Structure formats: C-alpha cells, structure tokens
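Structures are listed in the sections that come next.
All of the numbers you see were taken from the coordinates with simple rules; none came from a lab. Everything numeric in this text was worked out from a predicted model, so none of it was measured. Cβ atoms are built from the backbone, for glycine too; each structure is taken alone.
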Structure I
Amino acid sequence: MITKETVEKFREIQTPFYYYDLDNLHSVCRTVKEGSERTGIKVHYAIKANANPRLLSIIASYGFGADCVSFNEIRCAVSSGFKPSEVVFAGVGKTDKDIANALDTGILCFNCESIQEIEVIDLIAGQKGKTADIALRINPYVEAHTHKYITTAVPESKFGINTWELSEVLDRMETLKNVRLTGIHFHIGSQITKMTVFQSLCSRINELQEWFASRNVNLEIINVGGGLGIDYTDPEKFANFDEYFSLLKGFIKLRPGQQLHTEPGRSLVGQCGSLISKVLFIKKGSNTTFAIIDAGMNDLIRPALYQAYHKIENLTSDRPKMKYDVVGPVCESADSFGKLVELPETLRGDIIAIRSAGAYGEAMASRYNMRDLPGAVFSDEIQ
C-alpha cells in the first residue's frame, strides 16, 4: 500500500522507478505456499515475469521452484536461492550452449517443444555422459480468452507439440539413449481470469493421460504451466489462488506416484509493483489534455504492446477531477499509458503511479531512445 508518508519519500527519488511493496509480495507468497501445501501442488515461479534479484530471493525463501526460459534466467534463479533440482527449463528456442549449461547445472527437467529439440538435447547429453530428464510440452488446443499475443495453445502455434505428433515423438524417443521422459507440460496463455479455461485444460489433461496410459508410458510430473491472471482495476486484490489450487486438485485425475506442478508468474508479483513517474508538462489540444510524464513505453511496454489497462493514480493532487491522455516522452505515438484517464487536476511536478506493474514491467524494460533503465525501490528502504 502506498501511504502519504511513502509519497513524500518518492519526491526525493529520481523518477521513473519501480516501487515494490514487499509486504504485498510476502502476503501473496504465504497464500500460495498455503495453497501448495494444502493440495500438494508444486509451484515453480515464472522468472520471466520479474527477475529482480531482491524479489527472487524472497520468492525462493518460500521453497518454490523456478520456471526459466534461458540459461541466464537459470543462473539468476540459482544465484537468488532457487535449488537447481527444482528448476524447469522451457522455451521453444533453447540454444546448444544453454542446453549444455543447464545440464551442467543439474536442473529438474527440460520442457521440450519439438522432436528436433529432443534430438539435440539427447546429442548434447550424450556428449557429456549425462541423461536429461524431459517433459513434453503439448499443445492442448484450449482457448485461453486472453490477448492474442499471449495465447499459446491455438492450432499452428510455435508453442508445444501437436497431439497428432505424439506417437511419432514416442517412437523416436525409443531410439534415443540420453533422454528420459518424466512428464507432460502445458501452458495455454497468460492473464487468464476465467477459471472455466483451466477447467477445460484439466479435462484435456485427463484425456491425454488416458492416451499415454494406453501406450504404457508412466508419467511422474503433470505440469499445467501458468497463466493465472490478476485484476488490473484493483491493485490491492490478489489472484484467486484458493479457487485455482482447488480446481486443479479436484479436476485433474492423478495416477499413483504422480505430482502436479504449476508455474505462476504474474499472479505472484503483479500487484506488488508500481511504476512511479513525475509529470513533466501539461499540454492542451483542441479536445484533449495531455499529461506528459517522464516514464515511457521503454519502462512499461504493456499498454503499447498489448493495449493493456493499468490503473493510473495522481498521488499528490486532491484537486477537482479532469480527464487526461497520460503519455510518455518516447518518439512513438503508441507511447501512451491511458486515454481519457480521470485524475485530480494534474500539474507539472505531480507524482503519478501506474499500478499493478510488478509483472512484465521492469522485466521488459529497454533503453529505446537511449533512455536510462528505470530504477527499483523497495518498501523497506523508505519506511
């Protein structure tokens, strides 16, 4: 929570920067840990959502594993306290170097997305005298009802192995000596807010379990991936973890010896972060008033890339309400955080908070226009 005392401290800090409420993060992690322990579902935090080392060390302290999509993420996760034996390595384009380094690190498994990837992992593992544990990421063709850029389980997707390929994959794996199939993996999309979507995934998983059983394939791990969304209209509201864990536990029919895994990212860190900015200028057009702030799309690209909504607050004004297009300084018309945003009358120097920015904010920041990367400030540093 951002208090008046916190806002006064913000005035002394160079903007733009990400502000992380660590109490919020601890509360979410405790909730997730309770759900995990109640249901026996293993949690792997999706590093791509936010790889800030301070946040990672907190998340790792709750005993969660890590979901990584590059060796740099693996290295960052391990150095922040995640156990290598609880790291899964996903992604459609793993390089030979990353595969070799991951094998040397001793990760839990590779989530594989094509026959050729499995063949390459087998080759590299053989060269090292190792056996690589792998899971098959399967495309279950479940509609995620989210933005098309973050929907991943559609036909002709670059993500996942098609169900019609599975027989060929298993036949090919019988000829490979340096890989071992330990499970199946799914990820149907991100920012999913309808629990019925996950229920559909569970039903599909149960069908695929029957198919693997018919092939006498024993699976140890069923990994449903991530995707649980948050409410961007209410920065103080957590994702519904109780319903999510209960649904997975209730609908997926595990077989003896199997373990259920999930990979939340946004739902862990999304609400703990805000992008703090300062108003540079107020510019009036014929019909539009622009509030030009010092944060840009390079600091938080989600509104430009996904047309995503973030709640925007003026932390230093209690004047009458007006409507503004809140825009950044980057040389792109897409550099806009919101149109016709209702704010208290806003003046040069006011402090603006763009809320629910803890996920895919700092992690996707760039130096476009040769701008500085945004800083990071933590709640326990300014109390």
Structure II
Amino acid sequence: MKNFIADKFKERNYSMGNKKGSETCSLPLINLGIGDLDIHTDEHLIELAMADAKKGHTHYTDSYGYLELREEICKYHKENFKNYEFTPKDVMITTGACHALYLVFKSILNKGEEAILLAPFFPVYADHQIKLSDGVPVIVETKLENNFQIIKEDLEKAVTSKTKCIVINSPSNPTGVCYNMKSMNIIKEIAEKYDLLVIADDVYDFYSYEESFTPIITLDGMKERTISVCSFSKNFAMTGWRIGYVISQVPELISCINYINEAIIYSAPAVSQRCALYALKEFEKQKEKLVPVFKERVDYCYDRVEKIPFLDCFKAQGGIYLFLNIEKTGMTSEEFTDFLLEKCNIIVVNGTPFGVKGFVRIACTLEISKLGEAFDRMENMISL
C-alpha cells in the first residue's frame, strides 16, 4: 500500500509532546519538559464559567469571539499599558496562542516569503507554523554573552527582498530574556526601514520580573505594523482551556484570520471564553497569586544551576523557563537530554530545535521540593 501522508509531513522534526519516563532508572520521574503550570485554574473562575454554561453558553459564539470578552480585552490593555488603545474590531479570540500564530502566518505569508526568528526561539514557529504556511524561517542567533539582546547588524543583514516579518517573544521562551528598549528600538528601526511586520508573541506578559512589560505595539509608529498574540494559558493557569487572542490594526489582518479560521475552528469554545472574561475582570488578584510563585521557582533553579560546575545559565528576567548551557559536559544537547532521562529519570527539552546548540530547556513549573530533588540528582551526575 502506498504512503498516503502528504510529503511535507513525512519528516516531522519536532513535537511538543512529553516523553515517557526512563524504563531503566528506578528513580521517580521528574518532568521539567513541557511548560504546563502545576497550579490549577482558580476554582472561583471555574464556578463562574460552569454557571454560564448551565445558563446556555454552550453554543457557537460570534466567529470573532464574544463582544463582551473583546471589550474587556480592550479595557485591560488600555488601563495597564501606555499607548495601547484599540477597539473590539481589532481583536479576535482564538483557541490559544499557537492557533493564533498559525492563523497569522497563514494570513501574511506568500510561498517563499521569509520570517525572521531570533534564536533561541519557540520551535513551533519554524517547522509547525512558518513552513506549513509555505514560508521560510530565517534564523538570527542572539548570544548568551550579550544577554540574548539583539545586535542591529546581525538582524539587518538577515533582511532580504523576500522578508515579510520579524517574530519576537519577550519575555522569552526559552531564555527568559526581556528585550530592553535598545533591542526594541532596533526591531522598530529595521521594521520601519524595510517595511516589515512585527509579530509579537506576548504570552508571558505577566511574568516580567525586573521591569514592567512594554509591548512593542505601544512604541510610536508600531500599531500599523505589529500583530500581538496573547494568551490566558500561563497568565491565568488556563492551559487546558485553550483560549487566546490576536490584536492588530494592520489593515484587513483580523478579517483575514477570521476568514481562514471559519474553515478550521469557527469560534473558540464558549465556556473557555466565559472563563477568560472573568479572569480578566480580576487579573490583579490572579497575577498576585501566580507570578510570585514562579519568580521564586525560577530564582531557585538559577541559584542551583550556579552551584553546578558543568552548567551555565542566563538569569531569567521573566517567563517560567531556564535555558541551560551544557557545553562543559562535553555532550551534545541530544546526548545530555537522553543522559538525564536514562540516569536520573528527569525530562528536559533538547535545545537544538530552539535554533541553537549546546543548551537544554527546563520548565520551572513544579514545587520547589521537586525542583530541588531534580537538581540534587543533577549534582550527583558526575558519579553516575
């Protein structure tokens, strides 16, 4: 029988799915892989959403999402960020940020057009989204020794006549870097000079630990060329509700992604939209509940990494991850990932799909006692 799978899917380079634990190591599995929070959605929010479901919010919504939710999104951004005003017609609700990003790439990329990625980057951008949209990912590497900030010359020389957009993610998955104003202005300058779009993956905006988060869309002149993608997953511990949104005043963009989405999802789940609405109405309470927990965990993990001679790490300024430099081990990223699994029964994520070599990513999404146990095992690795 012939292979019926489309050629473009026959080689699948990266999957976000978890690995199983080691079959040979007797230690209990510790999963520092996928970034799913160990904290459940606030019970009060669940009760409100379920009550709405019982009242009849179990049907299709408007394909753009509930107007009430889009109005609340507008209010949240206007009240919490300078120069971030827009209307509900500039917003579309999606089933999470990955869905939103895919719709954006499908909307803007013609066959062979290029999207610049700042490595290390979220691997889904390249193989899952840009290539599936017939685009070409172009990688610009940022360096640990420069604190993963952007060097203008490196970014500018990557621009060609086929470049359509620059993708940014700050706070970053995987590094935890928050782009400073110098880096943000470099992106703005290049985007304006070459008439490029900027796709801003802003899903970790709550988790900016050192300074308040500044969306690039709020910089002068950037509203007309920026597409912001946001999510409730990490900000409100709602990963399983699959709910996010796109904000853009790029002409026809929201209309176009809605057109594409009508053939895919049509509308995000009604009950998830209701939960998102109530979450935004009390975002301060939710932020105060979640952010200190993950800052403490990220700081704890960084302190432990600093005490292990064969590891190095950038001190995360935001987000929920650390990106460990493992070059001193003498192993490749793949070898180190497999070694940790087989000898320590710890799952980490190989850093190579993030666009760089010599790193692994850990998610700081477990209680400190579990994180401590993981690092205890790593410290004992030399004797294994």
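With FRET efficiency 1/(1 + (r/R0)^6) of positions 222 and 294 (r between Cβ atoms, R0 = 41 Å, to 0.05) computed over the structures I, II, the top value is the one for II, the highest of the group.
Assign the value 4.0, calculated as distance in nm of label points 7 Å out along Cα→Cβ at positions 6 and 22, to the correct structure from I, II. Only one of I, II returns 4.0 for distance in nm of label points 7 Å out along Cα→Cβ at positions 6 and 22, namely II. Here distance in nm of label points 7 Å out along Cα→Cβ at positions 38 and 310 was derived from just one of the structures I, II, and that gives 2.5; the source is II.
Structures I, II were compared on relative contact order in percent (Cα under 8 Å, 6 or more apart), and the highest value belongs to II. Each of I, II could give FRET efficiency 1/(1 + (r/R0)^6) of positions 206 and 342 (r between Cβ atoms, R0 = 35 Å, to 0.05), but the derived value 0.15 comes from I.
Thinking of I, II, which structure, once log10 I(q)/I(0) by the Debye sum over Cα atoms at q = 0.08, 0.10, 0.14 Å⁻¹ is computed, gives back -0.45, -0.68, -1.17? Here the read-out was taken from I. A value of 17.5, 57 for Rg and Dmax of the Cα atoms in Å, for residues 46-229 alone, calculated from one of I, II, originates in structure II.
A value of 3.4 for distance in nm of label points 7 Å out along Cα→Cβ at positions 110 and 358, calculated from one of I, II, originates in structure I.
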